[in-house]
Structure 1
Amino acid sequence: MNKINVRHIKEPDFSEGFSIRDIGTLLSERGMVQEVHRHNFFFVLFLEKGKGEHSIDFINYPVDDYSVFFMRPGQVHQLTLKQGSKGYLIQFNREFYTPKEEPVNFVLRKVSNKNHCPLSAERFKKIYSQLSFIFEEYTQKQDRYKESIIAYLDILFIALARQSPNPHTLSSETKLYAQERLEELQDLIEKNIYSKKKVSDYADMLAITLYQLNAITTSTLQKKASVLINEHIILEAKRLLIATTNQVNQVADVLGYEDPSYFIRFFKKQTGLTPEAFRRNFK
């Protein structure tokens, strides 16, 4: 049974769990053309200048100047960047950067749930200065440079969150609490969707009632928690159908469905297509 190709960073320095690369240097001789794959680390692309195409979880985004692409571990993407693009690529794993303080961790969840963030030249310049500091720390590797990079990442992600506010997030304390729990829920679904598909599972993990969980998803996304879970099941099914050659019954098995016919009916009800039809239409 095939699985989606998972990329692991092979550079020696990534044994530390972090790397930053200069896109101009990386693409100095030729452009970048990648096949569909997924990462086991965070992937953040900051483009001061860029042209190409970027598909993340089957949504196509324009690659243009002053744009940021932020991907969480497990997301499927396909990237094409033309030669002459300029910027920085940051890659890090949870061992290197997982903020223990909840306010900072919330910021990471917030920015990582927005895959594409186009910015103005002025706003991008503010963020770019932080990247330059990080690149300098990484390349020079002076005393306690890791701690310095982590501190700069805190500032960088706070700045990015400010530059790309979520239109659904309001400043009231109640709304902020709901948004924080929603971000936690989305993380839990991403990590547990193969084995846990009931709303009660996630309510238990969040230590809240079913009523509270549905109130949170309804107030923030205008949908019930069950709808959010089903959407992610379908997303993961699409990832497996497009990025692997697995048969439909194998995809069903990977997703935790013992009965492939039930999975096929569920997929068609949610998308209007059978899994095989979806695979054919995508190509």
Structure 2
Amino acid sequence: MKVGFVGLGQMGRGMAANLLRGGHQVTVFNRSADKAQELAREGASVAAQVRDACTGDVVITMLANDTAVNDVVFAEHGVLAGLRPGAIHVSMSTISIALAERMTEAHAQAHQQFVSAPVFGRPDAAAAAKLVIVAGGPTETIKGLEPVFSVMGQATLLVSERPRDASLVKIGGNFMIASAMQAMGEAVALVRKAGVAPQTFIDVMTSTIFNAPIYRNYGALIASGRFSPAGFAAPLGYKDVGLALQASEALRVPMPLASLLHDRLLRLLAEGGESLDWSAIAVLSAADAGLPRADGGD
């Protein structure tokens, strides 16, 4: 297929590279031209502006937040302006349900198709084509995207025919990940204070009642204090918990734990954690317990 790809950050670069390896004709756009040129050496065409990446069957956006997606889609030379009638915009970013609804309406008015397909997985999973894709949109449209999704992920899960539902499921999932990390941080601080090795505790938990990738992978980061380089930076985690609170307000669903997590991540940022992985939320529990950081930081 002829695919445009907008956004070559930590996730997007690996995803676009896998599209090339899968035999697709890929045109890329990124604000930092050097990242686009890296993929050009692997066979991608480089678009001078966003609309130039939107001339094919599908354009994928993989961007950091609502503001970036909004700017790329609704700009004068953006996705809406460049996409032909009948072509598909696939948003793979974690975005608000309000923006997903706005794009659904705008693309329909332009006689274009829209699918929300955010992903679970960190940059290593993106590079290895091991993402889990959560898709919302017309069933037949999503089936037609199988050649694209199959080279980027290990599974595509259809949520519903409403794109906003996929965005909401991804927001809910990220809230649950943040909740697990907060719980692990508190539990690790507890056992550390008593002299139990953090990795021993994590090994016991993940080999028994919490034998799941989230606990194994993030537990290892928390136990060792390896929060840099960030696979998913703390500002993005703060943004996603904020999206959960936005959705909870719109839907009138109290989420007291989300409010706590929002404050904890804000504290992490306020204390200089901008460049750290969001699992560094665990250092706050260590600090509250009077313990030094596991990585030896201040």
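Quick note: the coordinates plus some simple rules give every number you see, no bench work behind them. Since we're looking at a predicted model, the values are computed, not measured. Cβ atoms are built from the backbone, for glycine too; each structure is taken alone.
Key figures
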{"item": "Structure from which 63, 46, 35 was derived, Cα extents along the principal axes in Å, options 1, 2", "result": "2"}
{"item": "Origin of the value 17.1, where mean count of other Cβ atoms within 10 Å over residues 45-52 was derived from one of 1, 2", "result": "2"}
{"item": "Per FRET efficiency 1/(1 + (r/R0)^6) of positions 61 and 197 (r between Cβ atoms, R0 = 35 Å, to 0.05), the highest-valued of structures 1, 2", "result": "1"}
{"item": "Which entry (1, 2) yields the derived value 2.4 for distance in nm of label points 7 Å out along Cα→Cβ at positions 21 and 37", "result": "2"}
{"item": "Test item: P(r) over Cα pairs in 10 Å bins from 0, in percent, for residues 133-180 alone calculated as 23, 33, 22, 18, 3, pick one of 1, 2", "result": "1"}
